[in-house]
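These are the structures in question, set out in turn.
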Structure I
Amino acid sequence: MAAGKGGVNVNVAELDIENLGWFRDVLVYAKERNVTDIIVVEKRPVRLGILKKCEIMEVGEGIVVKPGKAEILAAIAETRQRRFDGETDTDGGTAIIKHIRNKGYFEYAFSVKDIGRFRMSVSSSQEGLGFAARVLPYTIPRLEELDPFNMLAGIKGLFDFSYSYPRGLVLHTGVVGSGKTTLIASELDYLAERMNGAVYTLEDPIEYVYQNKRTVFRQYEIGTHIPSILEGVRMALRNNLAGLVVGEVRTRDEVTALFTAAEKGFLVISSIHTPDAMTTLRLLDGYGEDRDAWRKKMAQCLTAIVSQKLIHKEYTVNGSKKTGYVLVPEVLFFPATIKAGVERGVYGEVESAFRGNAIRNAITFEMSLSVLEQKGIIDSYLKMELLDRVDQGKI
């Protein structure tokens, strides 16, 4: 995949689809049907998913694809770009099985010429060897494509700076499969046309490959180029950065590292698995040992919390009928009054200001659904149903 001016950022080979055997048909089929996930378990029917729904894959005359263990191992061996220690071309997948037994699972990403890019999570269960492949867009979608109704105007405004680069922590939240990685990629591509500096990314694995524009990207894969997120942050902070992107944080130490980077004046973008903005804020509150000092750091560093959900449906935009994913965002910004509330730990007051539309450019899930209702994407009945599902944490 070629890069723009400045050279290739990451050495990502595009595989020849003809070398993928049975998996070739699966990938082509998935692309044609615009699915989000491919689920493969040995001797079971391959299933294709759109968000949380799965259907059995049939090709030709209703033929159901049921790969065996050897076929699955061959697909894994062919799509990976890096081998485990001791693995050879002739070991029949022994090193792969050994690694799964020792580690539980492993992840990687690959690109197929003219088809797309995929993130693989390989594991073994009671049912046998298998993997889940997340389907990624072949090119990074523009912000306008993801957000045709401009509900993320505040985020675009943050990146449409005139004098000084944006700073602080922008934290993306949402459940698995809600599109966090894609939205972050779209933001970075938007930023890359405006920021004349270096942005380091720490990812596990590298999913999108960014092109050098005004911004120069250096992408590091955890376990390949750098041993851990913590080591990656330490390395990045010793360089002259404009921004730092961390794919996802899971531990207290990783969250603390994000705040340390933001405290030093960098723009930091990352993600965490939480359902909404206020839940995220209250969760973050529990990470500090010295509560007063930690809340002060949170208030100083937080720039925005972006939560998101997706609904899949038919809709019309600009006169064109489409079937696909509709973004439902929630964005909490941190002006001086909200920072003061965070520093005092009065999250009830923060939430009241947020829900009461008292924060400039902020948007709640209810407000987003109201926009979709006004645009004719959903009706009032679906809006109420979706609000109930949001409240129950079901989307």
Structure II
Amino acid sequence: MQIAHKIELKANNTQMTYFKKACGVARFAWNWGLAEWDQQFKSGQKPSGMALKKQFNAIKESEFPWTYEVTKYASQQPFLDLQDAWKRLFKKLGGKPRFKKKGKSHDSFYVGGDQIKLDESKRRIKIPNLGWVKLRESLRFEGKINSVVISRTADRWFASIQVEASNSFPRHENQVSVGVDLGVLQLATLSDGVVFQSPRPLQKLLRRLRRVSRQLSKKIKGSQQSKKAASNLARLHMRIANIRRDTLHKITTAIASNSSEIGIEDLHVKGMVRNPKLARAISDVGLGEFRRQLNYKAEWRGAKVVIHSRFFPSSKKCSSCGKVKEALSLSERTYKCECGLTIDRDLNAAMNLNPVPKALREITPAEMTALRRSVHPVFVTSIVETGSQHQLLCG
């Protein structure tokens, strides 16, 4: 299993200078390769990442000798990344590759696993052409190190260590199914009644974000005060992103660790953010990232994620009688049905999203006896007692 652990580095000034040089080399190689790719494509040739890499290596000793000051991967990996970017464009999975600008955030460079050494006892990592760099924490996974990506966010440096992990996450012994309804006020409402609130970090820090942005706009571009204000703004953006990411990781881990089958709605997030009144609130929640994390964490633990159609009436359908209520405004937070059911709107939607039908989730003891006599054994794998009720598990 390929898994990565991103760890902050405790770098000194000399080490940070090396990181900036390596990022500059990687950025230059990317821009050079992208320019050559466009030129060759317009002239009728069929460029490739490996061909551009060989072409660059043939001239870099005479024309770009400063690239030898850092690891060789900084000037080689960008060509492979560029080829992957073009493949994603042709498959309609991404946009056209663009030139990278100096001074922007998320500078990074790649280092192959064959040049990396890790000292777990002293919590440090050895970077080629640099030496040992201290880590803020130890590597969580055991296995062969395949690669490391050194990146910058605001004024902090991180090492994303990709490991071919030998240990696997524990599989589920229970057969609990759960439906998950995502929202803005409540980030996630589960069909069993558990509600996870949204921290909404952007909303809470918006006033401070506007103040720091105004301070930056008043500085002279290129001055030391401008760089200081830009660093303050970048740190605030990083804090907002970290709060959101931490919340999403905790919630998705809790759901994937305690459920064997998870039902979730296929939300059209790109279309939802087109609403100018809800765009900021929806983006602040991180609905797309929630689903991405839930998918891979469920796969690690052997759980199944059932994606319902985006046109499935989870909010309008009664979880008791199944009748669909056509007129249901967004302001109605309590669902009321003609059958007499009065329930929270999000909880009703979560119960409808549960992948196991209600009739098969809970049955009374008398119904269980009748079911054993009437249902063919091939459709029933086991019936588990849960207090005064029983849970039917179908295969």
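Side notes on the structure shown:
- Of the structures I, II, the one that 4.1 was derived from, the read-out being distance in nm of label points 7 Å out along Cα→Cβ at positions 153 and 329: II
- Origin of the value 85, 53, 50, where Cα extents along the principal axes in Å was derived from one of I, II: II
- helix-only ellipticity at 222 nm (-39500 (n - 2.57) for each DSSP H run of 4 or more, over all residues; to 500) from the coordinates reads -10000; which among I, II: I
- Test item: Rg and Dmax of the Cα atoms in Å, for residues 49-88 alone calculated as 10.8, 33, pick one of I, II: II
Every number here is computed from the coordinates shown, using simple stated rules; none is lab data. Please read all numbers here as calculations on a predicted model, not as lab measurements. Cβ atoms are built from the backbone, for glycine too; each structure is taken alone.
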